[in-house]
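Heads up, there are several structures right after this.
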Structure 1
Amino acid sequence: MRLNQFLAKAGVASRRKADLLIEAGKVRVNGKKVETLGYIIDEKIDKVEVDGREAKIGQNLIYILLNKPKGYLSTAIDPFGRPIVLDLLPEVKERIFPVGRLDLDSEGVLLLTNDGDLAYTLTHPKFEIEKVYQVKVKGEVSPNNIEKLNKGVILEEGIKANAQVKVIQIKKEITELEVTLKEGRKREIKRIFSALGHKVVELVRKRFATLTCKGLKSGEWRYLSKEEIDGLKKMSLK
């Protein structure tokens, strides 16, 4: 079994993030640091550790929906000791990680799980999983810029970022919009608006795949229902 696949099945991270852990030298197999992507292990006999903690397949799978507030990092570990989303779930003893990312000053729907295969499905661009955001930016976004956003904006690294955007209201030099993405590059929304001269002042994820935070106040969380989990897993079959 590939090492990144093992880490995903062990609930350490999605396969893509597992690759980053491997490249960063945080993974050891039988006591030896492994930094090679595509490394093959025998999951029945090899001992795998991440940051000194053994990873094993076979734990209970956990699926949690959090209404993330501002001021928390969407990560399972922060070397600088800043607040992370796991601080909001002290009752949860299983090792889980956030699926996708919301910036420190962003809020809204965040899924946390130890199901690495599902996390891969929900974050890989080929599955085109929708994320819907409510965004407020400084200034009045012109119809011409809305058209540019809907056609795709070229980011500084030359990659085209695609979004579907519609204006909700313009009030006191603030434009409120609904933005739908099917990818999920780092800080993508802030970067596409910055490319057009607008600073994002508020960002709330209202929907991730089929999940919303209806009934959850900021900072509250709940376990997903079986129906919700089954619905998410079906998305990988499309």
Structure 2
Amino acid sequence: MAIWDDPQTRTERSGFTTATVGVPRATRDAGLRSYMLSVYNYMASGVLLTGIVALGFASSGFAEQVLMTPLRWLLILAPFGFLIAMQAGLNRMRTSTLQVLFWAFAVTMGLSMSSIFLVYTGVSIAQTFFAAAAGFGALSLWGYTTKRDLSAWGSFLIVGVFGLLAAMLINLWFLHSLGFQMLISAIGVLIFAGLTAYDTQRIKSMYAYVAGSDMVGKVVIMAALSLYLDFINMFMFLLQFMGQRR
């Protein structure tokens, strides 16, 4: 899910441009592979950290205690605070600061998501995780390799996310319908599946604009964050179908 400005626009505003003309094809390909590998490493490490924190917090017994108090809102809202800070301070922050915020975000997401271990069985969570990982991997690979331009998907999918949020709030506050919730979850899986392919292609295309610049480290982190959010949301919506309640 896209959460920051296109670096092409940003570098043009700052007067910086990156030229790839004259760079050997093999060098560009090696650089792109290294760049994408860094993105996936950050994303996978963030997901792993979130899972470890969520499982540890739930197993400790503290999650159940905290989630029964108003402090649960702090756990729920804290990740959004880190997202806003990363987006708002992207141009001013050092890469190292952005890294710290990324890991802090992954930790707070783990604390927030610990509730799933109190609601669903561990086996069904593991099964859903591997199903989501397989789907994410296939979609991301397709987004990376396809020759089809997916840029037209962007606006449609982002509007879909906002529509999804609105539908979730309506169901939470007014309808309280299990059937409607299942419909929302099905649409959510499809939207974030599309965003996985779209974001992968978008992230790949960004390399031409940031290669060799001091922006590349920041772009890697923010790109990993986008893919992290795509995966986590797809996993959570899929869990509505595959999760077996305790």
Structure 3
Amino acid sequence: MAEEAGGSGFNIHPMEQFEVHSLFGGHTVHWYTLTNATLWMALTVLAASALMVLGSRGRSLVPTRGQSMAEATYGFVHKMVTDVAGKEGAKYFPYVMTLFLFILFSNVLALIPGSFAATSHIAVTAILALAVFISVTVIGFMKHGSHFLNLFWVSSAPTVALRIVLAVIEVISYFVRPLSHSVRLAGNMMAGHAVLKVFAGFAGALGVAAFIPILAITAMYGLELMVAVIQAYVFAILTCVYLNDALHPGH
């Protein structure tokens, strides 16, 4: 079957783009190996830093495009944090801002042909989600002590039996948070890039009829750009929701 596919020109491997490999050759990848994932995450950090540092460096009364983008991003994320987590959450704004910028630039840079989508790997998104989960849990216990457990106790429920059932559900949903938080981002990024790769394979195999998949690629590219921004927003706003639970655990 593989030979037949190759012979017909439809030899498409959409998952190859997610393979992690060494930048300097070699088939074995260790924890200290510089890889394509390392390169593109470093470029993500540089791009995000350039926007916020270089964009806000001049601070002129008539802002440049870079300054306008930096100020708009800062104001957008700051408003999101204070609206969801309240004024108490404002002190954690730098952390949410860092998460938002990293995911946003990682997603957008991954749309460059030949790039690498770091946020399509569960290893990356799981670390980000676990960091949020551990952070908000520590904040909750440090701020409220044992009263943080009120987050799981629905005191408004009419009976004790129902409260116990709801408490079990709340505990399960709480510990599932890092899984859903990470899989949502990785799954959306991987699926979109895989579909783009499939359409690109069809465009290369159809010859004169390639304009059909090219039109599909154009539409998908626009959709993926929107998904890149939305997924960064969803990850950040869920972080704010979890932070709000830690700051205000009572039902």
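Laboratory data are not the source of any read-out in this text; all were calculated from the coordinates shown. Being a predicted model, the structure only gives us computed values, none of them experimental. Cβ atoms are built from the backbone, for glycine too; each structure is taken alone.
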Which structure, out of 1, 2, 3, was helix-only ellipticity at 222 nm (-39500 (n - 2.57) for each DSSP H run of 4 or more, over all residues; to 500) calculated from, if the result is -26500? 2
Candidates 1, 2, 3; distance in nm of label points 7 Å out along Cα→Cβ at positions 45 and 165 computed = 5.7; producing structure is 1
Note: semi-axes √(5λ) of the Cα gyration tensor in Å, for residues 101-148 alone at 27, 18, 6, derived from one of structures 1, 2, 3, originates from structure 2
Ranking 1, 2, 3 by relative contact order in percent (Cα under 8 Å, 6 or more apart), the structure that comes out highest: 2
